[in-house]
Structure 1
Amino acid sequence: MNKIKHNLKIFFLFSKFSLKTTFQTRLGVIFLLLGKAVRFLFFFSLIYFIFARVKLLKGYTLNQAAIFYLTFNLIDTISQILFREVYRFRPLVVSGDFDTVLTKPYHPLLRILLGGVDYLDVIMIVPYVLLTIFFAGQNPSTTLLSTFNFSLLIFNSLLMATAFHISVLAFGVITTEVDNTIIVYRDLTSLGRFPIDIYQRPLREIFTFIIPVGVMMTFPAKALFCLLLWPNIAYIFIIGIVLFWLSLKFWYYALRTYQSWGG
């Protein structure tokens, strides 16, 4: 318990420093927020444009398609809030400053994974949550149980996102390549803006069982629509736990191969 409190204290300390850094350039903050809002509205308008031509998309209504898109934004934005520091990891390895992180009396992932909370995305999460609640309330299949299952699978998706980001850090330790890897991750997860059912075989199976984009982004909304049974939900949780466990194994393997700066 004392160790958890200690780690939380360090996390909040890093978050405080990140807040001060974020709002040093206020004009830049305004333009970034406008850019995020425009991008969100653009894709939301695209959904309405599609449903202006067709009434159903793979059996899903406009309301359900909006929930799929909002679910993607919730998962993606929360992961960006927590793991923004991953995008700054490569300079630490290249410059040798990662050595100093490893010598600190706390777990290095506190610094390089959770050490840079993105407060701009904290601002953006508010409308996403409110819109999700609104559209979920309009959906006739939404029940208390389905809402609970939806929340559980959102948590599982964030666990999977954590696993992917830890894997990116481990890959960066081994190869010093982070930027391109995280871009590939972002491109793959962006496929989850729409339900994975719209993709043809074998892409649908690939993005479900091999690269679990569908498990992360599509299945939580399906649980809200009561389209998943409890055995399916349990199986999805097993996938999340296994991926997280494998990412930690990969991380510790990367540390064993790390030769320090100039090594």
Structure 2
Amino acid sequence: MADTDDGDSAPIGVFDSGVGGLTVLRAIRERLPRESLIYLGDTARLPYGTKSPRVVTRYAERSARVLVERGVKMLVIACNTATAEALPHLERVFAPLPVIGVVEPGAEAACARSRSGHMLVVATEGTVRSGAYRRAIEARRPGAVVHSAPCSLFVALAEEGWVDGPIVEAVARRYLEPELLEDPALDCVVLGCTHFPVLRDAIARVVGPAVELVDSAVTTARVVADRLRSRGMSAPRANAAALSLMATDAPTRFARAGAVFLGAAISEDEVEVVDL
């Protein structure tokens, strides 16, 4: 149905705790240029990674509800912490609306890329605490050795737009070098937060060329495309794709920092402020 003039022209809803999820939005736009998208960054409550599962679930449901009220045909949780803590809850609350998270696609990509089966998941405290990546990886690759490291400062650096340079590299070394020394067989680092891909160059210099870096954005976009196609929900061929951006606070900051993640300039006037 995706290749006809039938289909579903309703937008896909994407939400995150801040601007990091724009990396997922960007991957979806590149893979599915006909699809309209609505993005919500809960910048008033950032970060999610240091909060309790109960609070993260409540915030995630509020964000999702705003998007559902805008008539989205699918929800994409572009936040690893919210996926780890709230995905089953959102699936129940908003059924039969399809809800896709970023952890399972990220785990799939890591299992495909790692040669040794020794992997390191770098994420927020909440995502590490949940064990979601470990479970997802071990389910796909029994016997995998999965290390985890909470790297909350990466979120702050990314939100500030500090994506490279000596400060970023020093923080990366502090987080990653102990893990690399502990397990010399590590050959894959999973960027288990959607903020982290913009720090990729600094992280790559620390881990070295023999270690694969994996993020879930591209794999998540593929899952979105497959789910739309299988359900006959892809946008019509003649659909005029639209993009709407929303934040719960600080639209100027959202526009400035978000441009780094989206890979395109964002005007403050394009960012609608909503209250959850």
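Throughout, read-outs are computed from the coordinates displayed, never taken from laboratory work. Computed from a predicted model, the values in this text were never measured in an experiment. Cβ atoms are built from the backbone, for glycine too; each structure is taken alone.
Match the computed value 0.75 of FRET efficiency 1/(1 + (r/R0)^6) of positions 140 and 212 (r between Cβ atoms, R0 = 35 Å, to 0.05) to one of the structures 1, 2, and report its label. Comparing all candidates, it corresponds to 1.
Quick check on the output: -0.30, -0.51, -0.71, -1.14 is log10 I(q)/I(0) by the Debye sum over Cα atoms at q = 0.13, 0.17, 0.20, 0.26 Å⁻¹, for residues 164-219 alone, derived from one of 1, 2. Which one produced it? It traces back to 2.
When log10 I(q)/I(0) by the Debye sum over Cα atoms at q = 0.10, 0.16 Å⁻¹ is computed for each of 1, 2, which one produces -0.56, -1.31?
Of the structures listed, the value fits 1.
Looking at structures 1, 2, which one was mean count of other Cβ atoms within 10 Å over residues 76-83 calculated from, given that it came out as 31.8? That value comes from structure 2.
So if we calculate relative contact order in percent (Cα under 8 Å, 6 or more apart) for every structure here (1, 2), which label has the highest result? Biggest value here belongs to 2.
Could you tell me which structure in 1, 2 was used to calculate helix-only ellipticity at 222 nm (-39500 (n - 2.57) for each DSSP H run of 4 or more, over all residues; to 500) as -14500? This value belongs to structure 2. Between structures 1, 2, the calculation of distance in nm of label points 7 Å out along Cα→Cβ at positions 36 and 196 yields its largest number for 2.
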